[in-house]
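**Student:** Given below, in the form of structure tokens, are the structures.
A short reminder: the numbers here are calculations on the coordinates, not readings from a lab. All values derive from a computational prediction rather than experimental measurement. Cβ atoms are built from the backbone, for glycine too; each structure is taken alone.
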Structure I
Amino acid sequence: MRLTNLFTKTTKNAPADEVSKNAQLLIRAGFIHKEMAGAYAYLPLGKIVLDKIVNIIRAEMNAVGGSEISLTALQQKDVWERSGRWDDDVIDVWFKLELAGGVQLGLAPTHEEPLTHLMKEYIHSYKDLPVYPYQFQIKFRNEPRAKSGLMRGREFWMKDLYSFSRTMAEHEAFYEKITASYLRIYEQLGLGSLTYKTFASGGSFAKFSHEFQTVSPVGEDKIYVHKAKNIAINEEVYNDEVLAELGIDRSELVAETAVEVGNIFTLGTRFSEPLQLTFTDEDGSVKPVIMGSYGIGPSRLMGVIAEHFSDDKGLVWPENVAPAKVYLVSIGSPESIAHADALYDELSAKGLEIIYDDRDERPGIKFADSELMGIPFRVTVSDRLLADAKYELTIRTSGETMILTRDQLLAKLS
């Protein structure tokens, strides 16, 4: 990607009403555009980062047997009425619409009801189970607080997978597989050492649900972390009974603020019974399907990563999700520019993702933009270095700079 072909620009200032660090940095670096509170457009570089996060999650969901689908955002009132969740007193973040003829619709805040209704066409026998459909889709929630940038939006990306099982034992086995897959996702995103499987309220579905909480000073939740067991307890269920059940002493726990970056729920028959999703078992009996729900927010993760991996110069992306691996800078005479052009073509041909700053700008501006954008490696081609057939390589995370030959440079970048 040549910067002269990119329509977005970096800026020194974020919107005056943007108070969150993640959105300020992402806006300044040209990754997102703030449409309104809680709603952001993803610009070319931001879309690349979001897609990389999505692809890490997608690979894990496919590995546990998931089947990707895409459901509608528009929701029929009657399906939600059958589960008892259409009323604003039950789900208080609905966005609702009215068609010209007076028919009411909703914009989906989640998808348990419509998917359960849909699966009635495909689940009839025990031979049809288990199944694990999932999707990546924009959800809509009328959040009263939308001041945390990508970490709490009114319009946001969500991966939601739903399990449909024959028995509770079959459900619980899959539940553990998803737990392991979520932990692998956070590890790949660079958040593994900060993220804990957290015991939370199970509501009316089960004794516990489980959240995945990333320790962060900007978090809205309070958790109690047991570092040796690599688990945590949400403040909402932090009591002597839960501690005894988990075999944990209060003295072993450390209080932290954290951001919820995923959750998994046992739904049981909460939706299959009112929506009449049943199957005929081997013995001929008709039973309700056992369900589970598993959510993780790619856009929220992007915000958390931006909050955590940044410094006073800008973003510092982990290599797995950075919009490019290399930020290539050309400085000096037409000869240096021609050499940088050739290096760009060579590195691109090797499959490396390159942002080539080929603008007619001062070196200081180019270096500042590379740091603001958070690209892992910066390669500088200049008249001074070319005289010795050398290149300058700067590592974003450490600021370390090396002067390398061409072969040394290619070896480092590969």
Structure II
Amino acid sequence: MKRRGVAVRGAKSGPDYIDPRFHAAACGAECMNLDAWAMTSERVVSLAIGDGFLLIEGAMGLFDGAPPDGKGATADLARILGLPVVLVVDAARIAQSVVPLVQGFMRYDADVEVAGVILNRVGSPRHERILRNALEQAGISVLGALYRDAGLQHPSRHLGLVQAQEREDLEEFIEGVADLVMNRVDVDDLVACAMPLPASKRDFSRSPPAQRIAIADDAAFAFAYPHLLSDWRASGAEISFFSPLADQAPPDADLIILPGGYPELHAGQISSNATFLNELRKASESSVIYGECGGFMVLGSALIDKYGVGHDMAGLLQLETSFAERKLHLGYRDLIASKGPFAGAWKGHEFHYAKTIHARGEPLFEAWDAEGNALAPMGLIEGNVSGSFAHLIDRADPLWHRGIRPIVWQLQTPQSMTAAPDAT
């Protein structure tokens, strides 16, 4: 699209830190996450609007979302934003049966318009002719067909694709993909499918958790949501970045955040980076420090890698984690914190393979899964230091609009009063 002079922005459906980095590199513009489970419709619209063409990548299948009712699916974004869907069909092992498959998606929900399909992993020109003939006879628009190509494959690891910033040939890779798409996809027809976005009616400016915020940012700590950083900047916060892998000390700040990422792949280096660890420990005396997922593990006393080797971490929380025995933790989370830099109600998600060997201290969050089932409290807080395995996506209704339970605040009154009223 850029080659054709179309100003384009990318967005990603749902909780994902890795794909957006590829979209940002390709578009030359920040890629926002649009999460129909964690965000209100108004919030989704406010993040979607902007200059130029918006292209949203889905997640999983079109109608796949959180239990019990599939909320948060890509189809929800299509409904909220009033946008058509281009269905990408894996055609590697299918021929004429592609028609009832696509028709099923087109007829499943009358409020979701499937404007056309792009065929993926097509085997040969003959295979493409069979697929195209069958779909076109059924009145289904085919916008393009990409053949199987080893050059399109990208290595993965346990949380998804290898990160964009770790690929030295990223620009070359993206340009190669663009060459293939320009030859195999009718980009003009794709652009012609576009519809105008609705107007945003609300101001979603949010108070930042601190005035001066320092955020770790490198291959080990890369999982920070752009929309939250944008919120904080818009509210006047000063945001700076530093690299623990480069053994940089955190900048002077009111709040220091260690985001998620892949610290387990760099545990030995992090453990040996004395400047980073010592200055982080000193900063905890006067600054608030918060860790999410991988950052939470680094705030603990030790991290055991997949080989069973232990590595000393910051020791600011009584926490020891391990990748020697992997265990998947995955799902959306409703969260409430009574203290810490992110006190209040939040929508978040959890996705990691770490096992907690030892954790002592005061929990940070009360937690529920997407179905409203109470979970064990999450995270730890000790003095100025806190964190958890949860990734925070967006603030939630403080009266718990999903109806799980109300938050009850006990009003503190002098002992001389005979009764202390409750407020819900």
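**Student:** If relative contact order in percent (Cα under 8 Å, 6 or more apart) is computed to be 11, which of I, II is the source?
**Tutor:** On the way: I: 16; II: 11.
Computed on structure II.
**Student:** While we're looking at this one, here's another question. Quick check on the output: -7000 is helix-only ellipticity at 222 nm (-39500 (n - 2.57) for each DSSP H run of 4 or more, over all residues; to 500), derived from one of I, II. Which one produced it?
**Tutor:** Working: I: -9000; II: -7000.
Label of the originating structure: II.
**Student:** For the read-out mean projected area of the Cα convex hull in nm², for residues 162-297 alone, a value of 11.4 was computed from one structure; give its label from I, II. The partial results should precede the final answer.
**Tutor:** Numbers: I: 9.4; II: 11.4.
Source structure for this number: II.
**Student:** When volume of the Cα convex hull per residue in Å³, for residues 194-273 alone is computed for each of I, II, which one produces 90?
**Tutor:** Working: I: 90; II: 114.
Computing volume of the Cα convex hull per residue in Å³, for residues 194-273 alone on every structure in I, II gives 90 only for I.
**Student:** When distance in nm of label points 7 Å out along Cα→Cβ at positions 66 and 266 is calculated for each of the structures I, II, which structure yields the highest value? Walk me through the numbers on the way to the answer.
**Tutor:** Values: I: 2.2; II: 3.0.
With respect to distance in nm of label points 7 Å out along Cα→Cβ at positions 66 and 266, the highest-scoring structure among I, II is II.
**Student:** Another one. Supply the structure label, taken from I, II, corresponding to mean count of other Cβ atoms within 10 Å over residues 322-329 with the calculated value 23.8.
**Tutor:** Working: I: 23.8; II: 14.6.
The read-out was computed on structure I.
**Student:** For mean projected area of the Cα convex hull in nm², the calculated result is 23.4, so let me know which of I, II that is. All intermediate terms of the calculation are to be shown ahead of the outcome.
**Tutor:** Working: I: 24.6; II: 23.4.
Only structure II yields this read-out.
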